[in-house]
1. As an exercise: relative contact order in percent (Cα under 8 Å, 6 or more apart), calculated from one structure in I, II, equals 42. Which structure is it?
2. Suppose you compute Cα extents along the principal axes in Å for every structure in I, II: which one lands on 52, 24, 18?
3. Identify the structure, out of I, II, from whose coordinates helix-only ellipticity at 222 nm (-39500 (n - 2.57) for each DSSP H run of 4 or more, over all residues; to 500) was calculated to give -10000.
4. Comparing structures I, II by distance in nm of label points 7 Å out along Cα→Cβ at positions 8 and 40, which one has the largest value?
Structure I
């Protein structure tokens, strides 16, 4: 058996992890959808936002 001591709290994915990917996020105006969209963008993805309130998507 292999023992791996991996600490997930120190895990930092590469900033270009999602480069050349397009991700559609529904509910991107607030909450989990907004947080997910921002995280995908930070890691290089092209993010397509979808939501009911345009002003929230533009903020």
Structure II
């Protein structure tokens, strides 16, 4: 049985970290993010760009 993690939230920058400029997030990264979420850890995306930019990534 997996030990309960003390990690509750991981924050990722989008720009040049999760995605290259003007590119969607790679499918392998999306799979890893979903794996993190499946372990009960919340994910937050941040960017210096407008909220509408971030919401497009969040829908992925």
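1. Computing relative contact order in percent (Cα under 8 Å, 6 or more apart) on every structure in I, II gives 42 only for II.
2. Of the structures listed, the value fits I.
3. The value was obtained from structure II.
4. I
Readers should treat all values here as calculations from the given coordinates under stated rules, not as data from a laboratory. None of these values were measured; they are calculated from a predicted model. Cβ atoms are built from the backbone, for glycine too; each structure is taken alone.
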